[in-house]
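Enquirer: Below: a set of structures, written as structure tokens.
Laboratory data are not the source of any read-out in this text; all were calculated from the coordinates shown. Being a predicted model, the structure only gives us computed values, none of them experimental. Cβ atoms are built from the backbone, for glycine too; each structure is taken alone.
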Structure P
Amino acid sequence: MSGRVRVLRAAGRAAVPWRNGGGVTREVAARHGGAGAAGFDWRVSLADVGADGPFSAFPGTERILTVVEGAGMDLTAGERLLRAEPYVPLPFPGDVPTVGRLLAGPVVNLNVMHLRGAVTAGVTVVRGGAPVPVAPDATVLVVALDAPAVVAGAELERYDAVLCDAPGATVRTGGHAAVVTFRRPG
């Protein structure tokens, strides 16, 4: 199997205050330098949410939120009421005023954000094993969520991740893993 696997360890991530000051986030991976106000083409992070409150606005972005610890959240995104449940990816616009209400205590969310029109994104949560959808036009990030995982031979602990472009790669886990795929349109 040729291709690259770049391991991104959770232990090296710094907690950074949210833009709105309401909590902290730890960046897993990003492609910075985007043309949008957010300054990235795409970004994946883990956010600790300990209280109800507003989300930071990211003009020109789309978001996919996946609850990876805790019972979940209700989100009010503009006029829409959304339920964020554990291990179920939930897409919504990043520039619509959004407020979160915790269902039963603190949560940790995997946040995937991408610049609208420049990049598309998809999140699949797998349990057990699955092929990694590597393609020439894609960037693939796999994050071990609640148990160790092995991706293309790389061993991951909880919240470790890999950027992978190795054809034929697979993910194996005794828990859940998120497979995040970014593509440029066209």
Structure Q
Amino acid sequence: MRKIVLDLAVTLDGFIEGPNGEIDWCILDDDMDFDGFLSDIDTIFYGRVSYDAWGNFEPDEDASEAEKNLWAAVHSKKKVVFSSQHRQDAHAEFIASDIPNKVAEIKSQPGKDIWLYGGAGLIKTFIDSDLIDVYRLSVHAVALGNGKPLFENLGKRINLKLTEVNRFKSGVVQLVYDAVKSPD
């Protein structure tokens, strides 16, 4: 069965955004093999705000070929947006309710893994509903002191099993965990 992979940058003190939504601390090294990650997924889950900001983002004309290719690869994926807004969009499917059942339905379809992109509200919903299979966290060498935390007001413990550690030239350390699901 397909897996839902939360692939996310996080600060050393556990924030996914600064207090004003800033992500200027986020680094993407060429040795991170983000292209390899993208080749293992065929679907991206977005919250509405993240989709509106990034779901159809186009780099500037003067952007590097590598950046243009990265965004072309991202935009080649199926996009699913979870939102209370009912909306028609030629580039994405919008889902407004019954998230756990809709996610189970999508996971049961043939295909590659699914990237849970975010934002923070959607990630919290997926954490609370125990829908994440893999936590792929790239820890950046910066502490912000405040902002949007990755894990906020958890309703229950999340048990994880470390499966991989990657260190990149920038100092970013990527920790990959499988979620240890409790038997129902």
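Enquirer: Out of P, Q, which one gives 12.0 for mean count of other Cβ atoms within 10 Å over residues 12-19 as computed from the coordinates?
Expert: That value comes from structure P.
Enquirer: Here helix-only ellipticity at 222 nm (-39500 (n - 2.57) for each DSSP H run of 4 or more, over all residues; to 500) has been calculated and equals 0, so which of P, Q was it run on?
Expert: P
Enquirer: A follow-up question, please. Among the shown structures P, Q, from which was the value 1.2 of distance in nm of label points 7 Å out along Cα→Cβ at positions 20 and 76 calculated?
Expert: Label of the originating structure: P.
Enquirer: Which one of P, Q has relative contact order in percent (Cα under 8 Å, 6 or more apart), as calculated from the coordinates, equal to 37?
Expert: Q
Enquirer: If Rg and Dmax of the Cα atoms in Å computes to 16.2, 52, which of P, Q did it come from?
Expert: Only structure Q yields this read-out.
Enquirer: For distance in nm of label points 7 Å out along Cα→Cβ at positions 60 and 140, the calculated result is 3.0, so let me know which of P, Q that is.
Expert: Going through each structure in turn, the value belongs to P.
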